[in-house]
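In what follows, structures are represented as structure tokens.
Quick note: the coordinates plus some simple rules give every number you see, no bench work behind them. None of the values given here were measured: they were computed from a predicted structure. Cβ atoms are built from the backbone, for glycine too; each structure is taken alone.
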Structure P
Amino acid sequence: MSEKTISRLGCLLVFLVSLMISLVNANFNALGFADAAEFALVNELTGIAHAPGFPAYVLFSKIFTTVFSVFGLAHIPSLVLFSSLCMSLASVLLFLSVIILLKNTYSQLNRTTLYLIALCASLAPVTGTTLWHWSHSVEVYSLQVACIGLIFYGLLRREIGDHKVGTYLAALGLGIGLANHHLTIIFFIPIMMLLWPQGWLVKKTSTKKKIEKEKINWNELFGKNSKILFLITSGIFILFYGWMYVRASAELPFAFGSPNTVDRLIYHLSGGAWIKNTQVEVKGIVGMRLPYFLRISFEQFFIFLIFILLGIIYLISAKKHRLWFGITFYYLFLLIYQLRIDQTADTDAYLCTPFYLMGFFAALGMARLTTWHQQARIILPILLVIQVGVNYPKTTLTTFDLSTSLMNDLDNSIEKGSVVLIADWTNIINYNYARIKTGFRKDLCVLNYDLKFTHYDLFRRNNPEVYAAVKPAYDRYISLLEKYHPEEIYNTGCTLDQQDLLQAFLQVVKELQLYCTKNNLAFVADPKAYVFLSQQNVFPTAHISGSYVSSRTGIGNDEFLQFNHSWLQNYHAQWDPSASDKLVDLEAALDFQRGNWKQLGDATREGLAENNYRIVKRQQNQMKKKMKFLFRRPS
């Protein structure tokens, strides 16, 4: 069998196995925490996501879901499949890259050993906990891993002399990556510059067979191929963000930000409101987050950690310093970057790309082992199977019914026509996805706690009747918010640090309550929104209504006390920082429930509320031990 045929069969096998590994743990009916519902919604509308916008993901996933809808594939499953296919493509690129790597480092390997190592090394990353989890999530990270894979494969093709193809591949990966999750690509550019000049893998030896010292021809950074790289990358970047700039002018039922002017486009590209998270210094946050990140790093590498270390040792001994230093520095840089940020959502996902690149080290470590004992190659697929078996229960989302549970709670707890204020991001974005995509509970006026959600005009677009009833007060509130915090009228949040702004906000709330009273409707809030409003004395009466608080006699309490939240028992929920906010909401709701039933002397319902409350508290206590940074006291 020819080398080309074996390579093609290997690519097909890696692709199919990677796809199967990813999909076997996927949930095709529910969305997860943080931004999954946002990306599903933005895909549906071909709209604007939170900064920096991710236009590459939006457009590629839109094309994919549109094509597969013709074959009857539902929306969420098609998005899951898209992520899984991106990760499978990344595995194939790693397989091809490892073949080049080993042929130019361990030339003594026979063909069977070489391809077996390439097969195991290319599948090792996707069987690690972090990459496996994000491989089937409705998120941008699988596409980003594929982009990094494309860049690195292009660099390897350049290294073995195929400058034209290598440059085009690297430019394609760089351009799409910058138009997707650009931060992880920006951090990779210095590493790419280090590996752009040839000589980091293929090197000559002297007549005495001593390894030459690595020499870098920095002039290659300014050569013809570099100019081609820059032009192609710039063209792709401008194409995607140019589309986003034009699309931002559309009047959509959901849009995050409004990058339809040059200033706002630059603001969106630079990270928008989120960039504040990178600038705030939190005392002791690095020490609190370090154990969590060390754990996820270990679980990602797991059995193959020893091979990664062997691979690094080989590169150091072979004086191939640019390769080991580049990938290691990239991992450490992103690790330190994440350690110092006080955030909960997607806190491990930024490490997907360096975790993926560690597959090169693992391949070199496996090769070193087989040069010592050739028969040791037999254990490599066995170790891979063991890693799959250990990590399967840690990464499966098949029982993770989060969005389904949240929407069931909302549906059962809120009476027809209510005005609802929700502070929890996962809850509010999942409602908007369900409402816009399937028409779920369109009778409700569901507002974010800041009243404007992610764009001040969404209130008018989605709830014109309620907006008209409070228009003067709402417009005044927005004008004051624009005066004090202009960027916030196009993003989430409202900093009520001025007395006139606070009073304007509260006036809108009062008029919303008046609208409900006049129309015999309920005014409802989730626990966080309720606590804030009650502190401001603008929620005078309160009745429990499932997991919400209502201005009228509540409904859905018995359904809520059944506590159909199987996602709480999922392993991932115990280690997902994003779950902490929802647990606080559930804790508060159940605390309201047990107090209410105790006051009414209903021992049965009080007992149910107490039992569920203990379940939530037990989960919180476990998370406190595992992730202390989530429950730190405010400084």
Structure Q
Amino acid sequence: MESQAFMSNQRFSGKTVVVTGSGTGIGQAIARKFAEQGANIVIMGRRKEPLDQASKILNEIITSAGSKGRVVAFPGVDVADESGINSMFDGVKQQLGRVDIIVNNAGVSGPVKTFTNASVKEFRDAVAIHLTGTFWTSASGLSAMEKGGKLITIATFFTEENRYEQRPYRFRTPYTAAQGAKNRLAEALAWELAERGIRSISTNPGPVHSDRIYKTVYPKAAAEFLRIGGYPGLSSVEVEMVTAGALPLLGEPEDAVAAGVRQVALEIASSRGQVSDDIKSKLEQTVSGSLAKIQEIAEKIQNNTSKMIVDGEFLTQEDVAEMVMNLCDEKISKLINGRVIPNDRVFYPVKPIVGTAVNGPDRPDLAGKVLVLTTSSSSPKDVSRIKKMAQSMQSSGAKQVIVLTSSQNDLPEYKDFHSHAIDLLDEGSIRRIFNTAKTKFGQIDAVIHFTGDYDYNVSLSSLSRKQWDSLVENFIYIPGLVTKEAVNAMAPAGAVEEPSKYKDSKGMVVIVGPDAPVGKKISGTIRARSDVFRGALRPYTATVNQELNDVLGSRIRLYLVLAGNSEGSEPDAESLVNSVSNLAAGVAQKGNEAIFYLDESRK
């Protein structure tokens, strides 16, 4: 009788909880908390060993709690892997019947670098795990969910809990883009799944005591500061060699660190063609000193962050687990369904960067400017906009207007301009065309990219994986790649390897993102869907500008223009053309505003 009474007090007895990225860290802490409360626990991750250890811990907790809960582990499953996730949920249905709660927790630090220095693969991998992993785990998991199911998404406080307060997270552009979209995705799923009785909530923990933040994020950020700022005796490229070879050894035994330092010193000496014992010995001292400096900067970052918290304390992993479990409570989840719940406690001051108008003349002077317009959209609306903008720029005296489209079939539309069809997902193609434009016409002054829209009437939760991947490519990967290559084309040659060369370089990049939905009566579902990829581009824009200005000291700016308004009226095409032309002319360069809702301004 006592055992039955104890089990009845377990809040999640009989429920099945799937926790992604649950072998270690926050994910394991969440799994432990639900195990204490009687749930069946499904854990998954890429590595088998941590899952084996986690399974052992969870089974011990279940035995101690006297519950009937079970632990089912799926090793070798990456949340970004479509077939792996599908197979996992098939297995869960066979073994446990249904899924009651999915906690989207899996994540990686991603590249902790300036966006100009991060590889395309690093960018894509970070977005694939954080955003696509969250989407597909949720979408695939719905097949195993019934009324009362809950989706809990863990995002980050360095993003946009509030659409109008952008929190840049330097060195983390793919991370902030993915996290911003995750918050908006969680909102959209709540609207879409309401009729099925399934709830969706996002939560944004702040800094959490974990190995990732102490051994990965902070040290990598510190190393990037050192790469940009310089260290005596090492070039920026050599600082990167220290980061790759010796930084992962911080916290290891002294002999392991010393061996790593010797190896990096040898690699640097070899790259210089100077491998004498005396030079290697001096380089060992230099590498060791740079490693100590990285650690010093990392500790400073940590201390500065803690000072923005009222009690100076980061959350523990158990704090986050407790919060997640409480969000799954039936009464609480009903009250906050569709919301983004902050739990960061960080007082983070930010500059207001959202505006509603670009002030400037009706016909800005573009004399002598070399302007590049790129687009991944073939819609008649966007083709018309681009042609109108190109014509206006030519008539305003631009030296050269170049139109780059991703579709060969659209080239006849742009026959009156210097135009090419290129693969906007291919880094090499974009780089070559920008370099060719520089060689032929001179320094590129502005690049304007049009993303086009997507169909807001189509349910996100019903999308195939191929359809979702296409959206991510169009609204995150392509704008990110165009921005990176445009900035590097505007900077002096060799700036990627020697970041000091970015200082005082000039130029403009403007992303014209998806429009707001149009109509007399727009449902909350439509509004939420339309904001998912706007939610990626806003924090991305904020972070890129912080890196360009505060870190690299350049005078290049990224602007995001979002047409349409909250009332559902048609965007003003003339206002869009004039506003983007003024941005290209440098009219708005002195202000803080970087994100513009043009059709929200009063006429």
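The table that follows gives values for the structure above.
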| read-out | value |
| --- | --- |
| Of the structures P, Q, the one that 2.8 was derived from, the read-out being distance in nm of label points 7 Å out along Cα→Cβ at positions 144 and 480 | Q |
| Parent structure of the calculated result 21.1, given that mean count of other Cβ atoms within 10 Å over residues 512-519 is the read-out and P, Q the choices | Q |
| Test item: helix-only ellipticity at 222 nm (-39500 (n - 2.57) for each DSSP H run of 4 or more, over all residues; to 500) calculated as -20500, pick one of P, Q | P |
| Which of P, Q yields 44, 15, 11 [semi-axes √(5λ) of the Cα gyration tensor in Å, for residues 152-295 alone, calculated] | Q |
| Distance in nm of label points 7 Å out along Cα→Cβ at positions 80 and 464 - highest-scoring structure of P, Q | P |
| Test item: distance in nm of label points 7 Å out along Cα→Cβ at positions 32 and 320 calculated as 3.2, pick one of P, Q | P |
| Value 1.10, calculated as Rg/Rh (Cα atoms, Kirkwood Rh), for residues 256-567 alone, assigned to which of P, Q | P |
| Given 16, 37, 28, 16, 4 for P(r) over Cα pairs in 10 Å bins from 0, in percent, for residues 88-175 alone, calculated: source structure among P, Q | Q |
